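Below are structures written as structure tokens.
Computed from the coordinates by the stated procedures, all read-outs in this text should not be read as laboratory data. Remember, it's a predicted structure, so these values are computed and weren't measured experimentally. Cβ atoms are built from the backbone, for glycine too; each structure is taken alone.
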Structure I
């Protein structure tokens, strides 16, 4: 297919590369010229704007930091809706709030297009390996339409329901992730303070009822899981500021639904403290620093 891909950040760039490997023709746009050139070197064409990227596209995919960026890329003078043909579907893989998804879907519909929310889980490693999970919100018909393309970038393509339910699934998943990482950090820090070897404690948790992804794959204590960001100085993972953003989306959505999120609100404050301390670019597992007696990890 002729695909417009807009947003070539840490997730978008490897996703776009996997589309090229699958044989799709890509017209790409990003404000980062170096990111664009890397995709051009791999076989993509460079566009001067989202409008130009979308003009001849059979499908448009966006992967952007926040709802404000999605809105600008959609509705600007040089935006997608100014250039896209009628009946072409827009797939947004950004992580944004469900209410914004519904608003963007209405704008797209007025323009003669379908807007699908398809946020991802799996991190930069999953993006590079093509093993992401896509949580898709939209009709069953459009889900079947976009699934073959998403399969080029992911291993699990899940239809969550109507438009915006993909984002509902994503923010609920990351709500659990943020809370469990704080819980594992608290337990690991306590255990080490009481004298147990962190690898022993991690091994016990990972084969007992406390087992979870935050411990058995991404343990926040350095050296427990050799492939975890904690073992490489909390670099190269999912940033604290990104987790803070996702928890903000969850708590904002909870307000609209009049649904309490007690632990989510507390976790949000923990990651906010990390960000305020200047650790926003560190992997979110660095939240254990708040629990360590020496203030460092």
Structure II
């Protein structure tokens, strides 16, 4: 982190409590690495390019900070495997990493894809080219990608409803494949806003499977999202439910479905990790 800060002209972090250092990092990341500027979606970020030598140093620092090389899990057995949601191409990469992990002998009692009802604009043609059905929402993209990867037919069970706040949700289950697969389109906990990663984790625990103390969870995502989504899962599932959490992500530098992330997008996810670490620290404190 010191090397990354130095690359952007910032000195070492102040000495003192971790909370103060995280606050300092958050201020720096807001000033320098917030390419979304309040925009709702990541693809709306407006970034910048860097000279080749600077680019290489940024990517090296990010790798050392855990935003790469997180492809395969450490363990061999998990109670539940959670595939985090995204767009059509992203979900193909995550779904097929999931089946690769299982083919390598990792065991689990269930797989759950966690999406939302956010609209996916202009992805119909992409879905058709990949041999998928219609994907009007993120939840549908999660569903179609997991069906493709696991060879599942139609769902054997479907449930839907609304929360007390009126937020819609649905669950589709495929109990004729092994391990059984569930797909959730999670409700938002913030009226007027789409469900985010935190909402899908909460939705899984409340609508799909309430985890037991000591349950081992494996999350599957994209490598550059591993730190921030791991911290969210520890905060929302590890602390309140007593779960053990591990998180892996596909390598986006060499993936057949998703192009390599631009360097500014990696810096954006360093900022996301800092903010999630702040929230985790505050929850523990």
Computing Cα extents along the principal axes in Å, for residues 13-148 alone for each of I, II, the value 36, 31, 25 comes from structure I
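Can you say which of I, II returns 3.9 when distance in nm of label points 7 Å out along Cα→Cβ at positions 45 and 181 is computed?
The structure behind it is I.
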Computed -14500 for helix-only ellipticity at 222 nm (-39500 (n - 2.57) for each DSSP H run of 4 or more, over all residues; to 500) - originating structure among I, II:
I
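Supply the structure label, taken from I, II, corresponding to distance in nm of label points 7 Å out along Cα→Cβ at positions 133 and 205 with the calculated value 3.1.
II
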For percent of Cα pairs over 23 Å apart, for residues 101-196 alone, which of I, II scores largest?
I
Using distance in nm of label points 7 Å out along Cα→Cβ at positions 109 and 221 as the calculated read-out, with 5.2 as its value, let me know the right label among I, II.
I
Taking relative contact order in percent (Cα under 8 Å, 6 or more apart) for each of I, II, the highest value is that of structure II
